[in-house]
Every structure is written in C-alpha cells, then in structure tokens.
Structure P
Amino acid sequence: MRRFRNRAEAGRALAAELGAYAGRDDVLVLGLPRGGVPVAAQVALALGAPLDVFLVRKLGVPGREELAFGAIASGGARVLNRDVVATLGIDPETVEKVVARERAELERRAAAYRGTAEPPDVGGRVVILVDDGLATGASMRAAVEAVRELGPSRVVVAVPAAAPQTCEELAPAVDEVVCLLTPEPFFAVGMWYQDFSETTDDEVRALLDG
C-alpha cells in the first residue's frame, strides 16, 4: 500500500476527496494540532475555506504515554476509553491527574496559537475536522463531541490514514467520514508517511497566519 511523502501531500490528496465542499461560504476546516494542521492547511487552500485549529489532547497511560485511554478537547469535552481504563486498572485519581496536566497544555497551546483571539463561530456551518491520521481515534472523538456542542450544520471527519475499525466506530457520530488509507494491520499513523517529523508550534502558527 502507498505511503504519503509528507503531511502536505496527504492534505492535497485528502482535498481531492472533499471537492463537494469547495467554494462554499459555510465551510470551516479545523486541524487538530499539531500534526493535523499541515494536512488541514492544504485542504482549506484547495477548498477555498478558512482554516483554524481545534484543540484536543490525548490522555496517555502513565508510563506508556503513546497509548491513549481518552482525550480532552476545547470546551471541556472529555472522552474516556472505558475498556483501556478497566483493563489497565487506571484509578480515578490517576485519571484526574493526567486530565489536569493535559488541560494545562491545552490552555498553553490555545494562547500560543490564537493569543487573545476568540475561537471561530461554528454555529450552522459545515465543520471539516482534519488530523494526520487516526489510530485509536480518542482525540478525534473528543473533538467531535466538543464541536457538536457548538451547533454546526454538519460534521465531517477527514484523515489521510486510519485504522479501519476506528473509521467504522466514528461513522455513527458524524455526518461523513473520509479516510483515504485504511490498511490492516494499521500499526501506527507514522507508518503511512515517508516524512513524519514532528510539527512545531512555530509551524502551526505560520500556517494559521497564512
């Protein structure tokens, strides 16, 4: 199966599948930082739509932070994977400690990316949520839950690569899911990129500034 050269190429390929939303004045593209923003920037450019970020933080298992037991998002949304929490015996106190730490990082990023500017108004708009890929999908589920509370007319999840089961699980929660690659076994998002170097805060700000 093919791999994307980098996030920009992945974004251009993703935009080609979202042509129905091009040139509309009710579309808003929201990238999940940090890695989703370079992908979202290409989607927004191709569709002629505004770009912004939607802040979300994965809740990592202590000592195994790459494994998510949930996520939090702007607006107070919190999604927990009860199976992971139960299987690993993560107690409520530990959950709250991790949430508090990630909430602080969420607020730091909000200040870094947006400063004092207000988040965009999504009420009545078509919101396209973009990330560079989905493994467990915890972060995207938190983003979807938070965005739904803001009253959009339609929520679309669009990613270059995702685990097949994750796409299936997300489908009932949104109006449309666009996943370009759904390899099985999936392993990890970075497997499907030739260049998966970390996106920096400076790169995110530069993309948002246009």
Structure Q
Amino acid sequence: MTQALDELVAGYRRFRGSTWPDRRLLLEDLAARGQRPLAVVIACADSRLDPSAIFDAAPGALFVVRNVANLVPPYQPDAAYHGTSAALEFAVKGLGISTIMVMGHAQCGGVQALMADEAGALTDFVMPWMQIAARARARVRQTGATAAERQTMCEHETVKVSLENLMTFPWVAAAVLDGRLRLQGAYYGIATGVLEFLGPDGVFQPLL
C-alpha cells in the first residue's frame, strides 16, 4: 500500500477501537430508522474544511454537499449531470430539511483561480464550473480594493451567488416563501477558526 493508504487504514483502526464503540448505539439507530439531518451544509471540497467538526456535529446531524468553491448552480433540469442539484433535491424534497447553509471559506483555491481567470491545467472542469460565480468576480472587480481584499470579497460574493441561485429552484423558493425552509450564508476562517454569518444587510459578521 501507499503511505496515504497506510494512514487511512491506521485511522480506520483507531475509529473502530475508540470512536465506533462510543457511537455504536447512535449509528445503529440511524441505520435502523434512517437519517434525519438538521440542515444541509453546502461547503467547499477543500481538505482543510470540515463542517461536522466546525459545528461539533454527530453522525446524522448534517447533510453535507461539497464541491469546488461551495457553489450552487442555477436550476437547470436537463440531460446533463447535476450532482449538487441532485443532492439538494434529495435533501429538500426527500428529507424535508428546513435549513440550507452555504458556507464559504478563506483561501479558497477555486475563487483564486476565478479571480486570476487562470487555473493552469485545471481547464476541463474547474474553470467551467467556476463560471457559476462569474458575477461574483464582476462585482468585486468594480472596487478599488487590493488583491487580498478582492479575494476575500469574492469568497463572500460566491456565497451570495449560491444563495441567489438556490432561489431559482422552484421547490426551494416555494419552501422559503411559505416559511418551511431557511437559507443562510456563512464564511469560515481556516486560520482563525472564526465563523461569520451573513446578515439581512448583506454583511458577514462573526458569531463570537
């Protein structure tokens, strides 16, 4: 095996030896009764980001959807493949989840590629995918901010774009309008551990 596989196997053995016994009853109940998550969290695939750890959530508590740059595409039911949209449909229509959180984060590589309009060799899927957030980049470029400030601003704006796109899904919009579903934007600082919530005024504010 490779070193990576060796480490995964070692981690699994620690899980079976300590974590599994402590959570066995919970996991057996989830297996028998099905999942009843509290919320959907749409997060980036970045390995430094772990929604379950950030919210100290037990198995079964969060329905996590991860992709590059925590993006939600617009509603577009066609013959193409739509992993994020399929997960949202399952969560909202199948599980009846009442909260969807879009959680952006600092130092997002997808946003960096979008702002530079350059992803190196990542041209087959990454750059086409990041065009979902093209209007976020356009909003930021209209400012006189520094490059670092524009990166953070664009990370914030991608969360807003995803929230806007969520409302293009008819069954999301209907549930929001009749009070069955709440949408929430959030932003996490990897180095600081600080979580910010997007307020009604369009500004992110730390929870702490």
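We did not get these values from a lab; they are worked out from the coordinates using the rules stated. Predicted model only: the values in this text are computed from it and were never measured. Cβ atoms are built from the backbone, for glycine too; each structure is taken alone.
Tell me which of P, Q gives 0.96 when you compute Cα Rg over 2.2 N^0.38 Å. Computed on structure P.
Computing distance in nm of label points 7 Å out along Cα→Cβ at positions 129 and 161 across structures P, Q gives 2.1 for structure P. For distance in nm of label points 7 Å out along Cα→Cβ at positions 145 and 177, which structure out of P, Q has the highest calculated value? If we compare distance in nm of label points 7 Å out along Cα→Cβ at positions 145 and 177 over P, Q, the biggest value is for Q. From which structure (P, Q) was mean count of other Cβ atoms within 10 Å over residues 97-104 calculated, if the value obtained is 14.8? Going label by label, the one that fits is P. Matching task: 4.5 is the computed value of distance in nm of label points 7 Å out along Cα→Cβ at positions 25 and 65. Pick the structure from P, Q. Going through each structure in turn, the value belongs to P. Can you rank P, Q by relative contact order in percent (Cα under 8 Å, 6 or more apart) and just name the one with the largest value? By relative contact order in percent (Cα under 8 Å, 6 or more apart), the leading structure of P, Q is P. When mean count of other Cβ atoms within 10 Å over residues 9-16 is computed for each of P, Q, which one produces 20.9? That value comes from structure P.
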